[in-house]
Structure P
Amino acid sequence: MIYLFQNNREYDYDVRAIALTFFERAKIVEVTGPEWEKFHREADPEGEDLFMRILYSEKHIDGEIMSGDGRSARQSVDCDYTDHENHRNDVSRFLYRLCSRYTGRTLPWGTLTGIRPTKIIMKWMEEEEDPAALEERFSRTYLADPQKASLCRRVAEKERKILSLHPFEKEYSLYIGIPFCPTTCLYCSFASFSAKIFGDRMAPYLEALFREMEYVADVCRKPLTSIYVGGGTPTALDEDSLERLMDRIHRLFPVASLREFTVEAGRPDSINRRKLEILKEAGVGRISINPQTMHQKTLDLIGRAHTVDQTKEAFALAREIGFSVINMDIITGLPGEDISHIEKTLEEIFALKPDNLTVHSLAIKRAAGLNIEMEKYRSMVKGTSNEMLRLADRFCSRMGMEPYYMYRQKNIPGNLENIGYSRPGYEGLYNILIMEEKQDIIACGAGSSTKYVFPSENRIERTENVKNIDHYIQRIDEMIERKSAFLGGSLPD
């Protein structure tokens, strides 16, 4: 527990965000000045409670962190904190240094808590081209590790180059969500339902989905850049359902002119020859086969009902059928795994030679089984380390891959990142577009989120679909009506 007193809530969000990067999963309780004094005075010297106090005076801020056993740290800064535009980074650095002084730790990303750090450097590139100057400015502004500054700059350069090749802002992309999976993974918080238990919902779900897709096809007049079919696991659909989905996509959208058509065939236990042939015949050019780890003990623990050999067999089958762009996902920091496990997984993937590799840092989401049953797994969850990500970067370099997109999540222990690598020319365009928010992403299906981008107004609006399959089916007209506020048009018959 962190007892927090502030005599001014000017930077309450920043105080909490930075404190939680250092004191992960702590509960922060805001208290009055007298309560803070009382709780600290009566604190158990053997307890884990912390006491944080932020005091604002004219153009000056003082901060302190104390524990019941007498340990403490203090920090101060002179700045006009009421001038948010010019001094917010001063305040963030003050808060970071306060927490760093108390814990004795530094964080790779410094003060940054946002999910899209590349946007910062991409904006700076409009006025500065020198890579060294960009990296130095990034490290100085956010107290970030030079390696992260370099990584961020490399990704931003790749994204900027790809986005400059075409007027993507004048087009849109389509996401289609299939919320079925063979099983639910321990770490998963997405809209995902067991195909075995909810298999009888597949047909009515697709009928509702097709209604939403028909509406989008009818009202969206801009060119279509890409289609991304995700989930869940789209290949959890049976062969007939998968073929129906591909057929409906072709009937409604200009597949032949797409720049990219991706389907997540993420779970090896959901893949067979016929399903891959259906995707290939439908013009899908990019698929994902996602092992997450190449350790059978971990796969069993996290609820992945497939073997390491099945991953290799599915990959080989996809190559045999003719897929020339295959992505693989891994997750670092899974329960029971350390850097030696990551190295073995990367060696196995190196032998397969995928075209993309997405390296995720384990995020412990509130709705995930891992979080709900944390007491059961706490001793096994060490989280991702920066050394794991550096190791992945080295392996990807050996595979001829470069980092091309990146994002961060607030629930990642260690405040680290997820990053996508690709062989040059094989980058996942949809991933870049959704991260950099350069165009509308229209999303259909349960649990999906649509983004409407208004570049001239520097504004983004969203509409959400309900996650529950039954609710989605029953309320499909409402899901379409939510979109109509931005897209117009009438409901499909």
Structure Q
Amino acid sequence: MAKKKQKKQQFLSPEQFVKQRARSLEIGTCYVSKDLVASGEGHVIVTRKHTGGKVSVAFYLVDIWCLGVKDSFYRLRMDDFEFEGMIGAYRIDLRECSYDEAHNWIYGAIAYAEEAGIEPDKSFDITQYMLEEDDDNIPLIEYEYGKDGKHTLVAHSSFEASRYLPLLEKNLGEGNYDYILSALDPNIDDEDFYDDEDDDEEDSGWLFKKYGPNMPYSYHHPDYPKELTLYYPWIQDELSKPENALYLKDELTDRILALPYDALRQDLENLIMYHIGLTCDGIPDEYDDGQYNGLLSSCVALIAEVGNSDTSLDCVLEVMRQSVEFFDYHFGDSQHEMFVPTLYKLAGHRLDKLMAFVKEEGPYWLPKAEVFPSVVQMVLRHPERRDEIIEWFREVLNFCVEHVAEARAVDSTIAASVICDLVDSQAVELLPEINALFDTDMVDLGHCGRRSSVLDDIGNPDFAGRLDDCILDIHERFDDLRHKFDRK
């Protein structure tokens, strides 16, 4: 048996990198929402350039009328097409601006909000390091903040109103601030925002989703292998090549799958666990060239062909327990194509393992959401198992009802994801549980839509899921990825 040993790299976590090194990167192009001044709220985006051509990006949701920095996040080491795809997904109408403009909009809004006793969102504790120091080295630009000379709160929910109005009253005094219940129509009554019983969408006041608590990532991983033992070391060499990073050609796929299945399965499992260990705590700087970007993705696809529902499924679920930075690096926006078919093939008769994973506290929410469409495919392809799978989903729904408010194992987006996939499976048997989940007021309506729409769709065969939503043939899976990335 051939052995290939590699020393584990020491590197900074994403947060450590941002805090310690982000300001050493050259500032790239910056952007601001075109309607920031007119609407009072918009995005300011700052990029930092890596020497290898990638960019790290920070997004700031800025309210210049009252709240300052409402939200922010960062993404490290993105390719240009990934950044452009993110902008497209958010449908943000932007214009380029200088860094000085971006800096002043952000820090000016923060200073204005602080007059009302409002601090920037906690996310700014990290994302501030994507900006330059706020000192005299940055030229001061005087912008106008507030609306008609006053702090003006735009409350998208009663929660926001009850949170911020007391601060405005305390720090500014009566008559020195204004508030609006809706950015679109200030005459809409707050109670109408979430009137799920109103079936007339044009007349109802439903303009914004309900915001439930978000599930924090808190998974504490075990020790992963520090040495790699392979029967066929050339597999790692091939999967690490840049030309194989996004998808595998048929010739290479066939060459790998021609190997003895048991040895190949062990090699793929060993590769998965070892490479989780290399990047589970952050992405090293030396990986900027993309050497490892794609290896894990290919392994997750290949193991569906030779794996088992025991050790192989455990390896895939361990991948799915990793952080958002881990997923961004290894899978980009191909997570659905990688995990749903693999889970379908490996976990068909181990729904107990999938249930245990759904109920775990700590993992990143998005991989959990990929569990549900894989189970939907089981009922679509094996209608004789419908009763069994409906009961599995019933347990998921009841668990969500009991625990969604805690946001430790499931959150509002997970709850909405389950509902979406139950529409695909036309699970009319679960209408009482679906209604009970809506009754928690913790369902992300921006993800699944209003209750009335869901109830209409779940009884409409036109909204049933399709078999071609999940590609099972390994060659077709890679070919689908090839078309996807070629379009970019």
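To which of P, Q does the computed value 55, 22, 15 (semi-axes √(5λ) of the Cα gyration tensor in Å, for residues 167-294 alone) belong?
The correct label is Q.
State the single structure among P, Q that was used to calculate FRET efficiency 1/(1 + (r/R0)^6) of positions 79 and 111 (r between Cβ atoms, R0 = 25 Å, to 0.05), giving 0.95.
That value comes from structure P.
Where does the value 24.2, 67 come from, among P, Q, when Rg and Dmax of the Cα atoms in Å, for residues 63-246 alone is the thing being computed?
That value comes from structure P.
None of the figures in this text is laboratory data; all of them are computed from the coordinates on show. The shown structure was predicted, so the numbers you read here are calculated from the model rather than taken from an experiment. Cβ atoms are built from the backbone, for glycine too; each structure is taken alone.
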